[in-house]
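Given below, in the form of structure tokens, are the structures.
What follows is calculated from the coordinates using simple rules that are stated; it is not laboratory data. The structure presented is a predicted model; accordingly, all values stated were derived computationally and were not measured. Cβ atoms are built from the backbone, for glycine too; each structure is taken alone.
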Structure 1
Amino acid sequence: MKIALAGNPNSGKTTLFNAITGKTEYVGNWPGVTVEKKEANLNRKFEKIFSKGRVVDLPGAYSIAPFTGEEAITRDFVLGESPDVIINIVDANSLERSLFFTTQLLELGIPVVIALNKQDIVRRHGNKTDIEGLAKTLKCKIVETIANDGEGLKELIKVAANLAESNNSQKAPEFNNKGTENENKARQQFVKDVVDKHFIKKRDTSKVTTSDKADRIVANAFWGLPIFAIIMWAVYAFSIQGLGGFLSEYFNEVIFGEIVPDAANGFLEAVGVHPLLQALIVDGAIGGVGAVIGFLPLIMVLFFCLGLLEDSGYMARVAVVMDRYFKKIGLSGKSIIPMIVGSGCSIPGVMATRTIEDENEKRMTTILTPFVPCGAKLPIIALFAAVFFPASTWVAPSMYILAFIMIAIGGLILKKIFVWENTSSFIIELPEYKIPSLKHALTQMIKQAKAFIIKASTIILVMNTLVWIMQTYSWSFQVVEDSGLSILASIGGFIAPLLIPLGFVGWQLAAATITGFIAKENVVATFAIILIASSEEALHMPGGVLTQLFTPVTAYAFLVFNLFTPPCFAAIGAMNAEMSNRKWLGKAILFQLSVGYIMAMIITQIGTIVVYGELSIGFVPAIFVSILYIVLITVLIKRANRKKAQMRKVAQ
């Protein structure tokens, strides 16, 4: 039997879905978290109540008449798939907004039970809902729930099971059917009357609360952005230079630096494995994967902190703060939500852009979202920060700040080149500040860790094995003593000249760049395989083997290059799915590549002059590349201006 979870955005649907199925889908306190339906069986503890229940979490919707793509998914499912019962999740603190959709669901002829959610907030405010009276007026079963704590869920599933098995739909309230507009007005008036009658407010909503006072500072037009920068600096400093860095150092030095390799070598030698196969397993597979997995504690600490921050209600304020600035570049606060989601992984971040109605804004957001440092880029940031800037706490946070600066600049350039105008508006209901849930933060942390381990043990493991083989053999499939004569060196050497204007010299850097386009974590793994083969030093040690290839300036430039160039193949696939246009996908990839290339080149060339008082390698080619890029951008902007002028003439 199919149980559909339907309700307004930010009503707690996904939290309830996770609670009754045992899943760990992403939960956020803003609209647009669920952009496609998710399915799972009921958790074992509910099987005795509803043994054949399969739950479908539908995207948030305000009406059965869709305005956005995700609302259309919800409409199509409840009308076309005929679920056996609908659990309508209603935010008990926003009854008037929520019940409009409820009355539409009641008219479909499908059994409906209302989960009156977020009762903890209602009680905290001293408000009260007349459950019996409301249920009688709506002619519908109602169960009070607190999805975060699991309160009321067993009763909810029991009621849903009874309704599904009996297949008795409720008789819905009747409205004036003389035209859609009149019907909607009648529905709205009905809902207003119901709420006035059955929801008792003890809290004076006109009174300025502590939350309101906090918002005057946190969401302030002037202070909001500096506060956000300080908070992100604190989170990244604690995660990378603090607890996360300390734990990662132990993983890298002790576990994957000594214990695991020594144990593997001892075992393989004892069973008489061929030395070449032993080197493949220990240096290729274990060495490469270990270099990535070693940063797992850092990633777990970071996402635990971000989970606490998001659950507290602060990140919704960030969207409000950014809306003021994003409007100037053709975006809105809606665009910040995919970018925040993208800080975990670019793929769901890109998918979250489908909540944006304006096509131009959606394209811009899809192009710019991968600029935000995701979990896959964190090992690169952590590695280079540890080796080249061990005493500095600004390196990792600067990546986040630089990302938003480049999002702003990139948005302006895209707006100029493609003549985009922002037509969308941004409305968000700010959740109340609350003490963040440790359970929520732990769930998000474990989910990210699990995804990281799966990726390391599949894609990265296969890629590491391939890198080791290419570094060990020549094109004639002979084992080479000098890795500079290997297959990998020849492939990297073909690409290497393109990186000279960036100050990156050597086939090793080109090889790491190539593997990084498959999965960003491969950059760290590739360096581990290439460099550890010729050195006994740990890859992540300050002043270690990486200093053979980089100066601190070029190391920072390499970080920026990996931050802004196109994301992994999977994220590019998500971009293609959201844009539904190969031409626009090509433009997006070229734009991202050019931003990463130019930014790295500027940092290397100017940074070398400022820090060392000399010209960097590739200075002359960099001048020519800069001139060509400026000319290209100028030509594109002029062409766009001509197009804009023609459009104005046609409009007149």
Structure 2
Amino acid sequence: MKQINLILVILTLLLSYPLKSETLLALSGDSDKSLRISPWLYYTFESESEGIEQIRKFSTTQWDRLSLGDNNHIALKPFWIKFSIYNAEPQTINRLLSLGNPHIDKLDIYHFAQNVLVNHTQVGDTFPFHQRPVINNLFIYPFELAPEIVNTFYIRVDTEGSANLPLSLWSPNAFAQHTEASALSKGFQLGALAAIGFFSLCIAITSRSFSYSYYAGYVLSVTLLVATLQGLAFRFIWPDWPMLQHLMITTLVPLSIFFAILFTEKVLLLKYHSLPMLRLCRYSSAAALLLVFITPMLDYSQAQYINIFSVLLVTTLLMGIASILAIRGHKLARLYTLAWSGMLIGSFITGSSYLGLITLPIKHLTPLMVGLTFEIIFMASILAIRYNDERKLKLQTQQEALLQSQRIRKTKEEALLIEANSNEKLEQMVQERTLELEIALRELNEANQKLTEQATTDSLTGVKNRAAFDKRLQAEGRLSRRQQTPMAILMLDIDRFKSINDNYGHLAGDQILRFIAQTLKEKLKRPADLVSRFGGEEFAIILPNTDQPGAVQVAEQIRKTIYDLPISWENIDIPLTISIGVSSEIMQSETQPTKLLEQADKALYRAKNDGRNRVMVYTPEPQKEIDHTQS
């Protein structure tokens, strides 16, 4: 009866699809073990708007049988696979569907029994680890098969990395046995790598050897990379940070390359055997270090391609360097070539598998893992030989150094006697020369200070000159622009100064200029304020951090003080008034301080034209300068 039902089911499927039939996977009692279901897989690529309902309506002609090379690529667009299972047993059986690629970004698993949706599950390394139906570094989907019922699975695959789908069907007992065996082998491999790495790190710390430091960095980064590729790091180290999966892979590959190149440079002593090879390794290591920071910012598929090509290129490069040195008779290069050959072969097979160039019935990482294990073990042997050679050379060097030190000590004792006799004379001469130098430097510093003061001070009035004003104007302008504080400029001119010179003489005019300069210095209280003689009878004042009302107030106080100032020459009172132009703004550009000076000058010109003895504030329209003179 069971065989008849199975035949009926198969005939029904065949009649339903007249153009192209699909193979049905029938399970019986003797299938209580693992089963690769690749021969029963069919696939189709989806369009943008297709969901599970549209996919289920696809005819058989729209599905193609999935072969090993169809999805053996990186960055395939989303596609669907499906397969059907029939339980030919009279009782319900339990099965586990496992996917041996732990780096699929997202899987949508739709389980139908007799065209009824039983379950929809989402798994992938873009989800936190605890969301998986079964806690395992692989993707596991448990399900039940009712007797004599066709179960159809639709799986949507969306990933930026390799879309390889090693799907297997397991009984619970078989999967438990497989998990134990796999955990043992992976644990042994990772444990051996970690032990070699930490042992090398300890030797590097105690011996301060760069070779062991780089080798420890290489082995430890490779260990973490292997744990990440096998899905164990995601499970045990960052289960709640799925974003680290892609980030760690794209970072650890160039980091491993970086340490491998530096280790090769040291262990092969390229500095002593070939400077061109040394420079080539230095440039390659710099490029690898640059990739450590660049690849995490790229798309994962682009980073994968770059990393794969980088691995293939660097392994070929290092193999070529080692081979050339081995031909030249370098002992360690011969062992290095033997060790690196396994890594080279494994890298090319794994890289070609990821790029879809070759298709093998094994996991992509298997050749790389075999070659890597072979290479690391041999590299440890090379380091041991190198360490032994260095130890012997060090002992020989120490013996030679001991003899040399004895000869040096004897020579040094003789030299000390000579030195003791000459030190006293030398010290006395040094003290005399030092004293003379200090006196000369002090005199030179005083002269420089006087020259600097003379170069920035007006000789008649004692205030700053025009050059000092221009330099201070630019500096305060930058400070105003940076701090966004207002700066004010006052342009001051003595009214009818020419008539004073004509009536009382130039000596009287010079005396008035000195009186006004002294008065201006006394009125400016703040250390940052600057008064300078601008030219002739004109003075310019810089008021940092001063707005227009404050500048007007200072200007008006100066005008009143000068007006009330009792000035006489040869017992003759000289009436004296001044006109002041004011401009204040917050600087916004490098050229605005000069513009501010021009505005103050225009305001001064307006003040003199409007009757003198007044304070005028610049406004954009010349007809509207504000007269702040108070009666």
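Computed values, structure above
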{"item": "Winner on relative contact order in percent (Cα under 8 Å, 6 or more apart) once structures 1, 2 are ranked, highest first", "result": "1"}
{"item": "Which of 1, 2 yields 1.76 [Cα Rg over 2.2 N^0.38 Å, calculated]", "result": "2"}
{"item": "Given 0.80 for FRET efficiency 1/(1 + (r/R0)^6) of positions 400 and 488 (r between Cβ atoms, R0 = 41 Å, to 0.05), calculated: source structure among 1, 2", "result": "1"}
{"item": "Label whose coordinates, when FRET efficiency 1/(1 + (r/R0)^6) of positions 64 and 592 (r between Cβ atoms, R0 = 30 Å, to 0.05) is calculated, return 0.20 (choices 1, 2)", "result": "1"}
{"item": "Answer label among 1, 2 for the case where FRET efficiency 1/(1 + (r/R0)^6) of positions 184 and 376 (r between Cβ atoms, R0 = 41 Å, to 0.05), calculated from the coordinates, equals 0.35", "result": "1"}
